[in-house]
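Chemist: Input: structures, listed below.
Please treat every number below as a calculation from the coordinates, not as lab data. Predicted model, so just to flag it, every value in this text is computed and none were measured. Cβ atoms are built from the backbone, for glycine too; each structure is taken alone.
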Structure P
Amino acid sequence: MAKKIMINNKICIIGGGGHVGLPLGLMLAKKKFEILLLEKNKKLLNLIRKKKYPYKEVYGQEYLNEAYKKKKLNISSKILDIKHYNVLIICIGTPIKKNLKPDIKYFLDIFFKIKKILNKNHHIIIRSSIYPGVLDKVKNILKTNNISYCPERIVQGESLIELSKLPQIIAGYNKATIKLSSEIFKKITKKIIFCSMLEAEFIKLFTNTYRYIHFSIANQFYLICKTYNINFFKLRKKMMLNYARMQSFPSSGVTAGPCLLKDTMQLSSFSKENFLLGKAAMKINDNLPIHIYKNLKKKIDFRNKIIGILGLSFKAESDDIRDSVSIKFIKYLKKKKIKYLFSDPYYKNNKIKTINYVIKNSDIIFLLTPHKQYKNIFIPENKIFIDVWNFNKI
């Protein structure tokens with residue numbers, strides 16, 4: 001069965017216009033697979049049809065051009081088109097609800113939609129982040145064992161670099177689908193790691209959760225130092241100097257995005273809310289600028305002050321504001337009726353101001369996203385400058 005599918009060399013990426021699905025589809029197209037990008041977001045589809053890569057992605061435009069040139073790329077928003085593709089790779093996100101629990105309804109809905117179209121030769125590869133037990137629900141919906149879990153662990157914006165460098169985790173409900181998945185991913189990466197389904201689910205969640213908690217420790221130490229007027233960055237250097245056991249200690253910085261927080265909260269939900277470390281990390285990382293603001297409020301009257309925010313995206317050199325701490329901080333300031341301005345070189349918004357405008361017209365400036373354009377900016381002495389990254393080493 002797997003042999004027959006591989007001869008067809010046809011793969012459909014469901015969620016093919018997203019940050020996970022699109023680079024994977026283009027990488028597979030480069031490896032001579034015929035790819036269908038199935039995407040319901042028409043804005044993304046229109047950009048891809050116009051041969052414009054919709055996000056900031058290293059080599060993204062080059063790979064898109066090559067896929068079109070070699071005629072390996074098809075695009076559709078019609079679910080019925082999946083019947084022509086025997087391998088379906090699911091790259092759909094799982095958002096976090098206001099109560100911080102994962103909302104799996106949209107993820108599961110796609111399987112209710114495709115179940116009537118599938119036949120016994122279809123193989124499903126799940127690429128999305130999900131918490132343990134969700135794959136069993138998928139299997140029950142589709143009534144098939146032809147399901148494998150091949151989670152992504154890529155740094156967003158560098159997918160086309162890391163896909164070939166990182167080992168691929170593979171788990172599945174039967175040998176045929178495991179073999180099929182490994183044959184596909186061996187075209188991309190040399191190292192395959194086979195796991196049980198539960199192991200694969202935990203590896204994905206544990207990896208992002210560990211990183212999220214790791215960063216929260218540095219941010220908590222930064223806030224403690226801030227309270228006692230100690231320079232955290234100088235202290236950190238002294239802690240690490242010639243001391244091998246501290247070399248992995250990260251610096252402080254805004255920690256956010258659609259993976260780290262989401263997977264931490266998914267693990268918390270799976271753990272029946274007993275995952276205290278995850279909740280504590282979220283409170284520290286998500287509220288870092290709010291904690292700094294509250295500390296400043298004890299010393300400064302904010303009634304006639306304007307706060308300037310440099311950087312809206314969740315990470316440097318990105319245009320993605322999903323789960324951005326900057327956006328959450330802006331909502332907090334708005335609620336408190338504090339005046340604010342913001343700048344970002346990549347995110348497009350009609351309220352965006354230039355870097356110089358924000359610096360000139362703000363009293364307190366928060367550098368929250370360390371975009372390269374903010375390197376070595378000049379901050380007048382009469383301004384209060386909050387640089388949680390020590391990006392400009394002022």
Structure Q
Amino acid sequence: MKYKGYVISDIHIGAKDTSKLYEEYKSIFINTIKNDYDSLNFIIICGDYFDHKLFLNEKDSAFAYTMMIDLIEATRDDVKIRLIYGTESHECNQYNIISKLKSIYHRDIEVIKYASEEELFPGLHILYLPEEHLYNKDEYYSELFSEYGEYDYIFGHGVIREAMKEAATQIDNKQGKRKKVPVFSTAELRKLCKGETYFGHYHVNCDMDNVFYVGSFSRWQFGEEEPKGFYKISCNTEKNKYTHEFIENTLAPIYKTISFGYDSKVFKSIDEAKATLDHIDKIIQNNYFDNVKFMFNIPIDYQDPEFLILYLNERYKFKEFIKLEIVNGYIDNKRKQQKEIVKEENDKYSFIFDKNMALEDKVSYFISIEYNRQIPSETIYNYLYKPFNEIINDTDEGG
């Protein structure tokens with residue numbers, strides 16, 4: 001049998017301007033689906049439909065409802081829709097809208113919150129792996145992972161080691177009996193699946209030999225400058241033939257990072273810096289970048305770094321879409337010096353927090369190091385604890 005579907009992930013409603021996200025979603029995703037109206041069989045959302053807990057009085061809640069209605073109305077009644085539950089801190093158990101829409105439209109729509117398998121259509125076997133917190137990965141998945149090459153597709157949300165190495169290492173190092181999210185490898189996923197695997201969670205689109213991170217549908221931060229979008233997938237289960245096409249979200253906001261290394265002209269002179277930045281500003285204006293980050297690596301031997309930093313801050317202080325990041329060299333040394341000063345101050349006055357040291361001793365010592373005057377602890381004690389008239393009498397008797 002032949003089947004066709006679309007896989008989208010990490011829409012994150014509420015992360016940024018949802019009205020802009022809705023324009024992208026309607027223009028790119030919904031219109032693409034409409035063009036496949038007659039031949040489409042299923043839609044998969046691989047987690048993180050939401051970005052955080054929404055409230056009814058937020059416009060983002062209305063968009064979440066509207067975007068799901070648009071998806072339903074863009075497809076035939078027999079098209080099946082599956083939503084993989086993503087990261088709890090994003091989803092926040094907010095899929096009650098699905099049950100309402102399911103009853104209103106009488107559609108086959110399901111939220112997959114726990115690992116399970118399904119024969120989505122005759123001969124089309126699916127494994128769902130939503131993000132869950134587990135005590136023992138091997139025990140939990142033992143039945144679902146019992147036979148290799150059993151599934152045509154795996155749809156999930158979570159950590160795949162080869163793409164998220166740092167996160168995988170942190171999870172591996174967690175000790176104790178607390179639950180933790182599982183880490184999957186591309187090798188074990190390929191053994192289980194004779195077709196293709198699609199995961200959400202990692203926002204960068206990745207192709208790892210039939211194992212894919214879909215990536216986030218849109219872009220709202222630096223470090224994710226790769227293409228955004230979703231997948232159109234199709235299969236012939238009788239021939240075990242699987243194909244895919246990545247469809248780019250060309251309306252996603254553009255985040256551009258421009259780095260200036262030690263050899264850059266901006267560090268030759270202020271005139272060179274102005275000329276270089278004037279040229280780059282024209283390029284930015286002509287390319288209509290939505291957000292730009294300048295990274296300046298100031299050389300350690302730069303003659304007047306304070307003036308350059310002041311010039312850069314003044315030049316771009318009214319351009320909200322441009323972010324400055326000044327690193328290395330001079331800045332690193334200044335930060336290191338500042339940390340050392342703070343540490344010296346903390347060490348110098350650490351006695352103040354010594355619970356075993358009497359208050360009069362602390363005051364006496366403070367006066368000695370701060371004002372270079374020696375006042376005995378006994379005298380401090382008298383001022384702190386003796387009645388004022390007794391102190392006056394002692395002073396008078398002493399002449």
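Chemist: Quick check on the output: 50, 34, 13 is semi-axes √(5λ) of the Cα gyration tensor in Å, for residues 142-373 alone, derived from one of P, Q. Which one produced it?
Modeler: Q
Chemist: Upon calculation of mean count of other Cβ atoms within 10 Å over residues 30-37 from the atomic coordinates, which of the structures P, Q produces 14.2?
Modeler: It was calculated from structure Q.
Chemist: Here mean count of other Cβ atoms within 10 Å over residues 174-181 has been calculated and equals 10.1, so which of P, Q was it run on?
Modeler: It traces back to Q.
Chemist: Assuming 0.05 is FRET efficiency 1/(1 + (r/R0)^6) of positions 150 and 230 (r between Cβ atoms, R0 = 25 Å, to 0.05) as calculated from a single structure, say which of P, Q it is.
Modeler: P
Chemist: In terms of mean count of other Cβ atoms within 10 Å over residues 254-261, which of structures P, Q is highest?
Modeler: Going through P, Q one by one, mean count of other Cβ atoms within 10 Å over residues 254-261 is largest in P.
Chemist: Now a separate question. Of structures P, Q, which gives 3.3 when distance in nm of label points 7 Å out along Cα→Cβ at positions 102 and 358 is computed from the coordinates?
Modeler: It was calculated from structure P.
Chemist: For which of P, Q does mean count of other Cβ atoms within 10 Å over residues 78-85, calculated from the coordinates, equal 20.8?
Modeler: Answer by label: Q.
Chemist: Of the structures labelled P, Q, which one yields 58, 32, 22 when semi-axes √(5λ) of the Cα gyration tensor in Å is computed from its coordinates?
Modeler: Q
Chemist: Next question. Identify the structure, out of P, Q, from whose coordinates distance in nm of label points 7 Å out along Cα→Cβ at positions 262 and 278 was calculated to give 2.9.
Modeler: Value 2.9 for distance in nm of label points 7 Å out along Cα→Cβ at positions 262 and 278 corresponds to Q out of P, Q.
Chemist: Given a value of 4.0 for distance in nm of label points 7 Å out along Cα→Cβ at positions 46 and 342, point me to the structure among P, Q it was derived from.
Modeler: The structure behind it is Q.
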